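Read-outs throughout are calculated quantities, based only on the coordinates presented, and are distinct from any laboratory measurement. What you see is a predicted model, and the numbers here were worked out from it, not measured in a lab.
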Structure 1
Amino acid sequence: MGGRAHSFKGRGDDFDVEYAYRIIKNGRKGSGAVMPRWGETFSQEQIWELVAYLKFLSTQKE
């Protein structure tokens, strides 16, 4: 767990891979939450690999 983000573990079907990809690529601002955009740092393939790992974490028990 890092920063103010909720744990990815135990999310199961609640994890939206398309949404995760967009947030990692484009970043997010609002409601006190800031996620820098990584689309200029990582390739599409690297971002999808990260999303795949987060999806794997979502299937793990807390």
Structure 2
Amino acid sequence: MLITSGISVWYRGGESLVILRWVLVKDPDGKLKSAAIACTNTQMDALEIVQHFIKRWGGNTTTMN
């Protein structure tokens, strides 16, 4: 799996800014769909965020099909 990450802000008119760490996960073989994950804990690294995402969702949803 290829994983990349960055920091962004989410803004919605009339609301406070939210700082996010985004993570993109891609299968280089193209067998699985790419996934985008957002996290408000910007201190976590990308791999930690992916691991928490996988723990949260059981079964087939972690296959990113």
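Could you figure out which one of 1, 2 the value 19, 16, 9 for semi-axes √(5λ) of the Cα gyration tensor in Å was computed from? So the calculation was done on 1. I have 45 for relative contact order in percent (Cα under 8 Å, 6 or more apart), calculated from one of the structures 1, 2. Which structure is it? Source structure: 1.
Quick check on the output: -12500 is helix-only ellipticity at 222 nm (-39500 (n - 2.57) for each DSSP H run of 4 or more, over all residues; to 500), derived from one of 1, 2. Which one produced it? Clearly, the read-out refers to 1.
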